[in-house]
1. Assuming 23.6 is mean count of other Cβ atoms within 10 Å over residues 18-25 as calculated from a single structure, say which of I, II it is.
2. Please state which of the structures I, II yields -9000 when helix-only ellipticity at 222 nm (-39500 (n - 2.57) for each DSSP H run of 4 or more, over all residues; to 500) is computed from it.
3. log10 I(q)/I(0) by the Debye sum over Cα atoms at q = 0.06, 0.07, 0.15 Å⁻¹ was computed and gave -0.22, -0.30, -1.27; which structure, I, II, did it come from?
4. Determine which structure produced the value 17 for relative contact order in percent (Cα under 8 Å, 6 or more apart), calculated from the coordinates; the candidates are I, II.
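Nothing in this text is a laboratory measurement; each read-out follows from the coordinates by a stated rule. Bear in mind the structure is a predicted one, so any value in this text is a computation, not a measurement. Cβ atoms are built from the backbone, for glycine too; each structure is taken alone.
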Structure I
Amino acid sequence: MKKSKPSIASINVEKVKLGYLQVDQQPPLVIEPTSDDLDLVSWANDNQGLIESQLDTYGALLFRGFKLPSPTTMLEQFALTNCSDLFDDNGEHPREALGSKVYTPVFYPNDKKIFWHNENSFNRRSPMRIWFCCLQPSEQGGETPIVDSREVYNLIDPEIRSEFEQKQIKYIRNYNPQLGLSWQKIFQTTDKKEVEEKCKDNLMSFEWKEGDRLQTTCIRPSVVKHPRTGEKSWFNQAQHWHLYFLDPITREVFSSSFSEDELPRNCCYGDGSPIPDAVMEAVEKVYQKLEISFSWQKEDILMLDNILMAHARNPFVGERKLLVTMGKTFQYDHCTTAQDNAP
């Protein structure tokens with residue numbers, strides 16, 4: 001059942017005002033200063049209880065109207081008020097490091113949409129917190145759509161949901177530097193033994209193939225329970241791995257160039273059976289129905305609970321500059337997964 005949100009009028013908070021971008025109290029909850037000289041980091045240090053409680057409710061908080069004289073430094077300091085374990089670059093995505101723990105978003109063609117996902121949900125360890133800071137909005141598009149993963153879980157067809165919960169998802173990856181990042185870049189080493197130890201630590205199976213090629217497979221939950229709220233969330237990255245989400249030309253090229261076992265990325269049910277396109281289409285329609293978009297403004301900071309809220313990126317025209325940092329690591333195997341007690 002969907003939880004009712006408390007009236008923000010009943011929340012006693014000084015120095016900021018709370019509001020919505022949407023008329024129906026949809027996320028993100030907007031937090032704005034009531035004076036131009038309010039320091040975001042100092043205010044956040046004094047109001048972690050409010051931030052945590054509202055993040056548990058909405059999954060997304062938009063800090064708008066705060067002055068950020070040094071955005072990179074302030075974003076990192078702001079994030080550190082909420083958690084001490086900000087992520088280092090894990091080699092997974094090509095990013096440009098701007099600070100010790102602050103990066104640019106993933107490089108991806110401007111004319112393509114990055115589909116909805118919960119960050120690093122195909123790994124054993126994922127961040128519970130993500131912060132985006134807008135330095136320059138694009139001329140057109142470039143929004144960061146968000147989707148409440150609790151609502152995705154609730155709206156997906158019960159038969160589809162049950163199959164995902166029971167079977168989980170298997171992610172299969174072939175590391176090909178011509179079509180992505182090499183295993184040396186991802187694992188940040190050229191030592192195969194070190195790669196194997198990292199695979200074991202991440203609960204991944206591995207196989208070395210001819211020509212020093214590496215294939216990894218792992219089975220991950222499709223649904224997890226939030227460690228604070230106990231709510232079930234649709235938590236995976238099937239939209240980034242399943243062939244259904246490739247554009248038709250790319251899918252045709254991949255299908256004609258690789259066997260199913262050799263695709264750069266692919267996913268199936270945890271028992272090895274294929275996930276039909278029709279199932280992924282049904283999942284896509286749920287995301288499309290629930291997607292919430294808003295236009296970035298300069299110096300906006302969007303804070304997400306990565307379990308409760310999936311995010312995406314819309315195509316854009318013109319220069320778009322964002323910063324990102326993430327942290328508060330959790331392990332899915334330390335978090336009660338929904339299939340443990342699925343009906």
Structure II
Amino acid sequence: MVKFLIIRFSSIGDIILTTPVIRCLKNQVREAEIHYLVKKQFLPVVTANPYIHKVHILEDNLHTLIQKIKKEHFDYVIDLHQNIRSFLVKSRLRIMSFSVNKINIRKWLMVNLKINLLPDKHLVDRYLETLKIFDIQNDNNGLDYFIPPEDEVNIDSLPEPFSKGFIGVAAGAKHSTKQMPVDMIIELCKELKRPVILLGGPEDLPAARKISEELGNHIYIGCGQYNINQSASLVRQAQLLITPDTGLMHIGAGFNKIILSIWGNTIPEFGMYPYMTHPSSKIFEVKNLSCRPCSKIGFSKCPKGHFRCMKDLNVKDIAEYANKLCYCA
């Protein structure tokens with residue numbers, strides 16, 4: 001038996017992007033036993049993954065966690081987070097480790113000087129490069145997302161317009177400069193010919209309510225009503241998904257959904273666009289904007305005050321493309 005500890009503490013999308021590493025290690029290394037280290041709030045994202053033998057949870061006391069992990073006697077650590085905490089785990093375990101190259105200098109050059117030295121390579125493939133010593137090959141089976149049976153949502157239980165088919169729309173994102181503005185979502189949903197389920201967490205509920213007030217029965221609010229796995233179940237059953245650069249986008253890719261990804265201050269060139277998704281998926285972004293990208297992650301508001309990376313997008317083009325796909329389906 002060969003025991004691996006994979007480290008990725010957060011967040012939803014980044015964890016989902018590690019699933020090919022988990023699967024390929026399990027399937028290609030003889031007698032591999034995969035353990036995963038993650039923050040407590042993201043446990044539901046990996047808890048049903050059949051390739052993971054055991055999940056270890058990072059809470060408050062890193063020292064206690066490390067002492068517990070030491071007892072597992074791992075052979076290797078695969079560090080897909082590369083931060084201070086993961087460094088401490090590796091240094092205390094004192095075993096062979098392999099870490100992802102986060103290309104932070106290249107990202108800094110792109111954000112601050114607009115010098116593009118970014119590799120034409122998805123983050124998943126950079127994750128897999130950390131395993132080259134084990135002769136691991138990309139199986140080209142894309143991302144995984146496993147939903148516990150108890151979290152499957154029966155869409156027949158939804159109001160009738162939605163049980164007959166719907167479009168999933170992500171109502172928010174972790175950072176404001178990744179979010180579609182509320183008025184933009186309202187305009188978009190007015191143009192869509194299918195009922196819309198708004199997806200997101202409790203923090204997205206105020207925005208979802210504003211959208212619902214404008215559109216009435218055309219909208220069903222899922223924000224805060226469903227946990228992450230239940231939301232994933234709705235994504236799986238949606239006709240298509242319209243989402244900014246956020247965790248729901250990667251969940252959609254895990255189900256090979258048609259994804260219309262809406263890009264604000266971040267750019268697909270960072271390597272986190274929808275991975276191996278449906279061929280009808282499409283990226284919508286404002287290109288040749290001098291201030292974009294303004295961050296590799298995001299801000300609470302546009303640093304320039306104009307938010308043109310979102311506001312200059314043509315909402316009618318997005319809706320027209322979505323309607324065409326739904327009509328063809």
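1. Working: I: 12.0; II: 23.6.
Among I, II, the structure yielding 23.6 for mean count of other Cβ atoms within 10 Å over residues 18-25 is II.
2. Working: I: -7000; II: -9000.
For helix-only ellipticity at 222 nm (-39500 (n - 2.57) for each DSSP H run of 4 or more, over all residues; to 500), the value -9000 is produced by structure II.
3. Values: I: -0.22, -0.30, -1.41; II: -0.22, -0.30, -1.27.
For log10 I(q)/I(0) by the Debye sum over Cα atoms at q = 0.06, 0.07, 0.15 Å⁻¹, the value -0.22, -0.30, -1.27 is produced by structure II.
4. Working: I: 33; II: 17.
Attributed to the structure labelled II.
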